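Given below, in the form of structure tokens, are the structures.
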Structure 1
């Protein structure tokens, strides 16, 4: 299993909250300064690209081909929490993994007609990336391909998008 998933949950949560607060503060500065705004957009595009590479690294690369298993029942992992101590960690880490992508994606879709359309593009993109990862995990026999992973990854992307929206609102 990847080292990321072995990190203490409270440390991961603290790091993510801190990162979001720093990101929100920089977003406020960018909203007030046009020169900084262009630089900030570039930083977020790079963050988006890095997020995709991180997702690929954590979910596909470096894993040993094992068995081809799929779990399509939504929320199946929740039913295993009473005897599977790692279930909650896995679910939370799947949310955390896609949160930076949701923060940065809105800068990719500047061409959208309005904010609502931009947010929808971002969410659909996050879902498509998550589904693609699960399909590849199944095709390459890289562990369990789960509907729960898609749900948690999509939730992480949605939370990132919401943090982006809130960061823009507090000017």
Structure 2
């Protein structure tokens, strides 16, 4: 489904929905040899979510989770450039991206890009025709091996269920 987003007050531009962006990125990651799934849920039964994300919540849902060569990549899909939400996943993945429609523009974009850069969060834009562009490369972070193995196991389990 293609949605209309306000580029500015007078112009309407077409862009992909969050779900369509996630699916486009899922297919791309699979072509690159990643094991990838959408809507991975991590809960307090297996992980100490409040400690890991710094919020008093019992579960998190990652829009797109993938792994390759024992490195975990999470991609949070938003309908705009807002870094505050994806940063809660920083301690759960080696590589973290925010993806949003390329057609989106805001007066705070520069501020958000600087914030993303300071947190090591990469930025991906996806056009209405499905073109993908990395506009900011992420910084790879270390996460505890036991945590990585548990998350990779969950990704694999969900991948088998979905396929």
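Every number in this text was worked out from the coordinates using simple rules, so none of it is lab data. Not measured: the values here are computed from a predicted model. Cβ atoms are built from the backbone, for glycine too; each structure is taken alone.
General remarks:
- Which of 1, 2 yields -24500 [helix-only ellipticity at 222 nm (-39500 (n - 2.57) for each DSSP H run of 4 or more, over all residues; to 500), calculated]: 1
- In this comparison of 1, 2, the computed figure 16.6 for mean count of other Cβ atoms within 10 Å over residues 48-55 is attributed to 1.
- Which entry (1, 2) yields the derived value 21 for relative contact order in percent (Cα under 8 Å, 6 or more apart): 2
- Answer label among 1, 2 for the case where semi-axes √(5λ) of the Cα gyration tensor in Å, for residues 56-119 alone, calculated from the coordinates, equals 21, 13, 12: 2
- Percent of Cα pairs over 26 Å apart - highest-scoring structure of 1, 2: 1
- Distance in nm of label points 7 Å out along Cα→Cβ at positions 32 and 112 from the coordinates reads 2.6; which among 1, 2: 1
- For FRET efficiency 1/(1 + (r/R0)^6) of positions 40 and 144 (r between Cβ atoms, R0 = 35 Å, to 0.05) computed as 1.00, the structure of 1, 2 it came from: 2
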